[in-house]
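Each structure below is given as structure tokens.
No lab work stands behind these numbers, since they all come straight from the coordinates. Source: prediction; values computed, not measured. Cβ atoms are built from the backbone, for glycine too; each structure is taken alone.
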Structure I
Amino acid sequence: MHIGEAGVEEPMWVYMSFMKRAQREHWFNEHPIGIHEITGLTLTTIAPLRSAVSQKVVESGVLSTRTGAVPLLEIEFDDKPRNERINFRPHLPVVFQL
């Protein structure tokens, strides 16, 4: 396991090289609402992400970022076929896009 170096103002990035997608796919069960995979992640941050590890995550296409007044993580599932949003705010700064 590798923990990327970033300041406290950025997310903590953890990379587990021993976890390959093909190895872990068989662990997953069908989700009760029928979603299959995460197809997008967008992180809104108060300050731009500047660390090398954050830049690598963005450049690899794993995460999209933007700067805004309020932190938020938007998680897109299955390319949003339902065009539905589930907003967990104010309890969690998370929005699901189904």
Structure II
Amino acid sequence: MTRTSNVFARVEPETKKQAEKILEQLGISMSAAVGMFLKQIVIQEGLPFEVKLQTKRPLSMSELTQEQFDMEIQKGYDDMINGRVHSVEEVEEEMKRLYGI
């Protein structure tokens, strides 16, 4: 019989609840999921996903106050009036370069 060891972790209750719901649908226990995660750390010799700070990202309207939103719209309008415009192709290329989208 395989010996096991206990792992204790504190997580936010809502995160735990959401994870349990998904794991239940997958037919995987929380214990098995944590075991899989730890096994992947061993196999990959690090976290099994990328961990980094997002330093540059597009603005999200939901993160802006009305004043900030108005200022962003005004900046865009000023750029348009002053001829600081880009083609759709240029914008798509820059979005891919900066954000991978």
Computing FRET efficiency 1/(1 + (r/R0)^6) of positions 33 and 81 (r between Cβ atoms, R0 = 41 Å, to 0.05) for each of I, II, which one ends up highest?
I
Parent structure of the calculated result -18500, given that helix-only ellipticity at 222 nm (-39500 (n - 2.57) for each DSSP H run of 4 or more, over all residues; to 500) is the read-out and I, II the choices:
II
Answer label among I, II for the case where distance in nm of label points 7 Å out along Cα→Cβ at positions 9 and 89, calculated from the coordinates, equals 4.8
II
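Of structures I, II, which gives 15.0, 40 when Rg and Dmax of the Cα atoms in Å is computed from the coordinates? Working shown, then result.
Values: I: 15.0, 40; II: 22.8, 75.
Considering all the candidates, the number was obtained from I.
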Distance in nm of label points 7 Å out along Cα→Cβ at positions 25 and 73, calculated, reads 2.4; among I, II the input was structure I
